[in-house]
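K.L.:
The next part holds the structures, each set out as structure tokens.
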Structure 1
Amino acid sequence: MVEIDAQEGEMVFLTNQLEWVASTSLALYKARWEIDIFFKELKQTCKLCDLMSYRANGIRREVRTPLLVQLLMRYLTWCSQWGHAFNRLYALVAGLLWIKRDVLEILKSYGTAVGS
């Protein structure tokens, strides 16, 4: 029992769900961990820490753009079967941004991606 706003209540945690099988709790924890990794990568690569706008529309744009970049980079990671650190791929693609060549071909030429 815990007291919240001068009233006693019972807290329920996912780990207290004794009627669930262990694999359900494990799947939830794994999903949570993937979400944590996603936001860590988003903060590290897209520098989403400092927002410049004070208006709702500007903030939405400042958040949507890095989310779109992150989604595209995740898709590139999946397509190229990238086995190295995500930051390394991000830096490589940022360096190749203005070159008109197929990024997957460049990754294959570096020997870091296995094409299908």
Structure 2
Amino acid sequence: MESVYTEDSDLVVVAYGTTSRIVRAAILKARRDRLRVGMLRPITLWPFPDKEIQKLTRKAKAFLVVEMSAGQMLEDVRLAVQDKVPVTFYGKMGGVVPLPDDILEEIRKLA
């Protein structure tokens, strides 16, 4: 698992694989705009990093799950968050790769 800027984040974006590289670019742009956003990148999905996500719910006000799928990881994040903060989903299917600006727009909506 990799954490990027999660120490002071109001919004934590959870992404893995190729999507995590795109999310990283989006959160760097968001940080330049002084938005307190970070990323959690599971390196493996089993075992899922439930404890790490639970720790982040103490500080974060919301989570955004970004996937190039229908949201297979979304339920795992919701279970780990345990309804302590909202969890939102942004996904693209059919091989459509989201752009950093697409994700940045979602971050701005939630920030």
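Every number here is computed from the coordinates shown, using simple stated rules; none is lab data. Nothing here was measured: the structure is a model prediction, and the numbers come from that model. Cβ atoms are built from the backbone, for glycine too; each structure is taken alone.
K.L.:
One of 1, 2 was used to compute log10 I(q)/I(0) by the Debye sum over Cα atoms at q = 0.09, 0.10, 0.12 Å⁻¹, and the result was -0.45, -0.53, -0.68. Which label is that?
P.N.:
The structure behind it is 1.
K.L.:
While we're here: Ranked by mean count of other Cβ atoms within 10 Å over residues 52-59, which of 1, 2 sits at the highest value?
P.N.:
Once mean count of other Cβ atoms within 10 Å over residues 52-59 is tallied for 1, 2, the winner is 2.
K.L.:
On to the next question. Assuming 26, 10, 4 is semi-axes √(5λ) of the Cα gyration tensor in Å, for residues 44-83 alone as calculated from a single structure, say which of 1, 2 it is.
P.N.:
Derived from 1, not from the others.
K.L.:
Here semi-axes √(5λ) of the Cα gyration tensor in Å, for residues 20-59 alone was calculated and came to 22, 15, 3; which of the structures 1, 2 was it taken from?
P.N.:
2
K.L.:
Now for a separate question. To which of 1, 2 does the computed value 0.55 (FRET efficiency 1/(1 + (r/R0)^6) of positions 4 and 28 (r between Cβ atoms, R0 = 25 Å, to 0.05)) belong?
P.N.:
Of the options listed, only 1 reproduces it.
K.L.:
Please compute distance in nm of label points 7 Å out along Cα→Cβ at positions 36 and 100 for structures 1, 2 and give me the label with the greatest value.
P.N.:
Structure 1 comes out on top.
K.L.:
Give the label, chosen from 1, 2, of the structure having the highest value of relative contact order in percent (Cα under 8 Å, 6 or more apart).
P.N.:
Ranking 1, 2 on relative contact order in percent (Cα under 8 Å, 6 or more apart), first place is 2.
K.L.:
With helix-only ellipticity at 222 nm (-39500 (n - 2.57) for each DSSP H run of 4 or more, over all residues; to 500) derived from the coordinates and found to be -19500, which of 1, 2 does the value describe?
P.N.:
1
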